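**Q** Have a look at these structures, which come just after this line.
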Structure I
Amino acid sequence: MTKKTSMDIHEILDHLPHRYPFVLIDKVTSMDLGNEITAIKNVTINEPFFPGHFPYHPVMPGVLIVEAMAQAAAILSFKTMDAKPSEESVYYFAGIDKARFKKPVGPGDQIILNVKIDRVLKGIWKYSGTATVSDEVVAEASMMCILKKINK
């Protein structure tokens, strides 16, 4: 498949249906269409979840780390399909398995997200994802997603 070296935030927003405050990908550093993607999430103290999680010891919620992996997966899938998000469809989680959280992530950390396509069957995409900070695995999960039309 085609290799692409990077994507900036403008191209990310063009290939991701999410918007502030729920965009969890800052940059794509590499992508092999139909295979895998590596992306970055810069974690800052300004994140909207830190005042409540936790005020005395800010920790990024693990579910948001998995969501960041899923957003990287969505970008990879849209680019692989040569498609863009539209108002007629939504890219949903269909399942999350084997989610493990190995180390807390906090302000100042840079999460490197690596997501691989395991298979695509009947419109369901299955991925395996790993999140690392400073070369240490902080989270991993298997995910399934599906692109569904919106019934208006």
Structure II
Amino acid sequence: MDPIQTLIKDLADKHGRNRASLLPIMQGVVEIENFLSERSMAEIAREIDLPAADVYGTASFYSFLETKQTGRYIIRVCKTITCAMKGKNQVLFAIQEMLKVKMGETTPDKRFTLLQTNCLGWCHKAPAMLINDDVYTELTPEKVRDILSDYMKKDAHH
């Protein structure tokens, strides 16, 4: 068995082999691989005996299940109206300007991917963004530049 098959088999052993275990299995794959490849989705379908279309449908429904290769740091910016009213566009502009990418793109060095996401559940502290699993709230363009600079420095040491 190759690493993907082994990973999916282990996840299925842990979560079960039925429709209810689909999401935890997919999340488990994304945790390790950073995204769900066509191959992973086909393998999940085979392992828990679901039509591949169901697996693809579930993956595309949940915006946080990436189906494309992404950068090491995935920046998700909330696209709700609350965030928009609280200055999200300036924040987004600051990110795009600093990383030189547009929405949905990954930086050439494969470090950052910029995505919009549905509500992050932080409307009361908008605007908010998520970088991998870390939430940043009450953002301003200045704050965003500081946060991204920290991430850029972090990588320089590897």
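Readers should treat all values here as calculations from the given coordinates under stated rules, not as data from a laboratory. Everything numeric in this text was worked out from a predicted model, so none of it was measured. Cβ atoms are built from the backbone, for glycine too; each structure is taken alone.
**Q** For distance in nm of label points 7 Å out along Cα→Cβ at positions 5 and 77, which of I, II scores largest?
**A** Largest one: structure II.
**Q** Suppose relative contact order in percent (Cα under 8 Å, 6 or more apart) works out to 25; of I, II, which structure was it derived from?
**A** I
**Q** Given a computed value of -5500 for helix-only ellipticity at 222 nm (-39500 (n - 2.57) for each DSSP H run of 4 or more, over all residues; to 500), which structure among I, II does it belong to?
**A** I
**Q** Match the computed value 11, 36, 29, 20, 5, 0 of P(r) over Cα pairs in 10 Å bins from 0, in percent to one of the structures I, II, and report its label.
**A** Matching structure: II.
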